[in-house]
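Asker: These are the structures in question, set out in turn.
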Structure I
Amino acid sequence: MKLPRDVSGPQLVKALHELGYSVNRQKGSHVRVTTERNGQHHEVVPNHHPIKTGTLSGILKSVAAHHGLTVEDLVRQLGL
């Protein structure tokens, strides 16, 4: 599956909010989001536009693994 190439940091944080992630803190241009669903999980999202595809891929793989989804299902669910 090909990842979207035009996802910004704020757009990804907003999409992750659908999975119960909320902004925990921000340092510089990086935002840390946390969820308590299925156990605690933290992820750092760069506040860039667009997020580089390798970085986006790593974030999505980590989130998908935590929620027991495939990356394709996660992208579909988040509407990216």
Structure II
Amino acid sequence: MKKRAQTIIEFTAGMVVLCLMMYGMVEVFRWGMVDMAERRFDHEQSLLAGSTAEQQLNPNFHAPRPMDTLWYKKQN
């Protein structure tokens, strides 16, 4: 009986860790895709507005999106 209980506890602990890791991966990928979509939208808008190539090659052309996490304090 002790062996079975130990197996159940180890499985539960492992599944909690696995679920947290998967959740973190999904959030990072979602954040990256939203940032890339916003960057693409800003780029398209600048092309339509007639910006120069020099403006588009500026490394600070688009401000990166802050990661929307539980510990991120939103500023108004």
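Readers should treat all values here as calculations from the given coordinates under stated rules, not as data from a laboratory. Predicted, not measured: the structure shown is a model, and the values here were computed from it. Cβ atoms are built from the backbone, for glycine too; each structure is taken alone.
Asker: Have a look at I, II and say which one yields -11500 for helix-only ellipticity at 222 nm (-39500 (n - 2.57) for each DSSP H run of 4 or more, over all residues; to 500), as calculated.
Answerer: Only one of I, II returns -11500 for helix-only ellipticity at 222 nm (-39500 (n - 2.57) for each DSSP H run of 4 or more, over all residues; to 500), namely I.
Asker: For semi-axes √(5λ) of the Cα gyration tensor in Å, the calculated result is 17, 17, 10, so let me know which of I, II that is.
Answerer: This figure was derived from I.
Asker: Which of the displayed structures (I, II) returns the greatest value of mean count of other Cβ atoms within 10 Å over residues 8-15 on calculation?
Answerer: I
Asker: Something else now. For which of the structures I, II does the calculation of distance in nm of label points 7 Å out along Cα→Cβ at positions 32 and 64 return 2.6?
Answerer: Label of the originating structure: I.
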